[in-house]
Structure 1
Amino acid sequence: MDWDIALLSARIFLGRLPKAMPGSEKDTPERLALGKRLYFERGISLNKNKSCNDCHLLSPNHAGADISPTSQGATGISGKRNSPTVINAGFQSMQFWDGRAPDLAAQAKGPILNPIEMALRTPEEVLERLRTTPGYPEAFRRAFPDDPAPITFDRVAEAIAAFERTLIAPGRFDLLLDGQRDALAVREKRGLTKFIQYRCVECHTWATVGGRLFQKLGRHHPYDNTRDVGLYEITKQEEDRYVFKVPMLRNVTRTAPYFHDGRVATLKEAVRLMGRLQLDLRLTSRDISDLIAFLHTLEGNPPPVEELR
């Protein structure tokens, strides 16, 4: 494929990461400050030992995820699915591997009440802890000044989502689409060309390079983990068996291990498996290296976040 055609295809099917996330129009500094505090708040977990940040670490070395196949919750039990990155997550059209939450606010509620994750039992238990923690009543009043009783579970989720909407991280790929034709090295351009030529872009689409569609894992050859049936758990429709949200590839080079179960340790193996399982291709070593070179151009860091404890 000619480079100019590949670049035009990238502009059409992928595109530059937007400067703001959907829903950020009403976010205020006070709401962002509250959301950041809640994101790092371990007091809203059963044993006061887990926060959002413990599974979605915002240090540059972790890029909004963690290094475990599946994360350990408040009671020491690990879940069955890998924790995806929270960076750029609000640009996705759905949240969770099975897409059961439509946006960041809906997603934020899930882990707090999940018995394996943060493990609080009811929304009221969450609110009582916040009402009795110094600083939170006033912080909620500042964040939601028009609400006479602002400490609600919906407001908790809205504030966390507001903070997460600041976690935008474009990469060198975006510079290319901005017109800097030398933003990518020769090998990275070759990888982008193959990414389009091999039809990876059919599922890993839009500016997020994924996170917008559902797809069956194992279109041509079955994946060896058949215990997690994916979207089928929710819909009970046979066609949804082993269907998952197509993962976003922004910062994928920093967020090992891979797949919904975290069983794939390296990006090299993940790319090889994707070629085989989804495209019925036996990618060569050079193909894999070129594709990974392109994926490195999707790395980006959001504005630095000072960890709160």
Structure 2
Amino acid sequence: MRLLMMGTGPFAAPTFRGLFETHHEVIALVCSPLRPRRGKELIPLGPMRDIAHEHGLPIFDPENVNEPESQLQISRYDADLMVVCDYGQILSAETLATARMGGINLHASLLPKYRGAAPINWAIYDGQRQTGVTVIHMTPRVDAGPCIAQAATDIRPEETAVELEARLSELGAWLVRRTLDAMEAGRMEALPQNPALASKAPRLKKTDGLIFWYRPAEAIKDQIRAMEPWPKTYTFWHRRNGPPLRLIFGPAKVEETPANAASPGTVLRADEQGLAIAAGGGAVVPQTIQPAGKRAMSIEEFLRGYSVQPGDSFGDAAESGGSL
């Protein structure tokens, strides 16, 4: 088959590389355009362009893939199938029709769970213990096409979104190659998704990293793992003298505490044994902290430079008049 790769982000890179390990013909890369970050400098988005250059493939990077001019260019590649992963634009029915067999899409969840832009993050945030990857036959509705193949994996207890994404990208690359073999052999089964089981995984916002201390400590630990590498997980230390100070939490442990030991967000311990903050159930014990405008530091170093005391309060900046 003649394959047209459509992908921009790093999650797509293993799939793209894996296509060259098959006997199929990879004919071009369609990706998002380069964006200026500083002045007129153009910053590539991930390794996809590098892979295309390595193999001498043409690159097409339209601002809007669904415009008639873009569809005409894509149709000239004469593709049998589009392989789509981490692309960044929704494909219209007309765009999908420019390839004889339409398109397949690799998604980082066990669909219909976690449809949307951030399935890995929200699966960890929600405390899921298993996730996976799904290949769907594409339709214009986001992540709603019939499922062709799935592969599941356990989420490791300390695994961050960055680490899980790396594992899922490799698992997905294997699943796409397996799917192509099944399609070529005529063994493809497309099973419709059950919309009653669907859940959403919207694009992350900065405020998704804010800790609400009434949540259980285990849930806050999951949030810290989920919000890597952005927006990070943060809270505000309500200092006795001075405005609230924004603190970004690194990896954390959880400790059991007596029922109603203290109000959520209250500092229980700040000494040589570490920093412990009461949550809705249990306590959160961060291993690193990054104060606003500073580098990340160990708890020992943080407590030497900042006079956090038992009884101090952590929470939303607005609770004492601060701001994000």
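Observations on the structure shown:
- Value 12.4, calculated as mean count of other Cβ atoms within 10 Å over residues 194-201, assigned to which of 1, 2: 2
- Ranking 1, 2 by distance in nm of label points 7 Å out along Cα→Cβ at positions 226 and 290, the structure that comes out highest: 1
- At a computed 13 (relative contact order in percent (Cα under 8 Å, 6 or more apart)), which of 1, 2: 2
- For the structures shown (1, 2), mean count of other Cβ atoms within 10 Å over residues 58-65 is largest in 1.
- When mean count of other Cβ atoms within 10 Å over residues 106-113 is calculated for each of structures 1, 2, structure 2 comes out greatest.
- Test item: mean count of other Cβ atoms within 10 Å over residues 26-33 calculated as 15.6, pick one of 1, 2: 1
- Which of 1, 2 yields 6.8 [distance in nm of label points 7 Å out along Cα→Cβ at positions 138 and 282, calculated]: 1
- Value -10500, calculated as helix-only ellipticity at 222 nm (-39500 (n - 2.57) for each DSSP H run of 4 or more, over all residues; to 500), assigned to which of 1, 2: 1
- Source structure (of 1, 2) for semi-axes √(5λ) of the Cα gyration tensor in Å, computed value 35, 23, 16: 1
Here, each number is a calculation from the coordinates, and none is a lab measurement. Given the structure is predicted, the values throughout are model-derived calculations rather than measurements. Cβ atoms are built from the backbone, for glycine too; each structure is taken alone.
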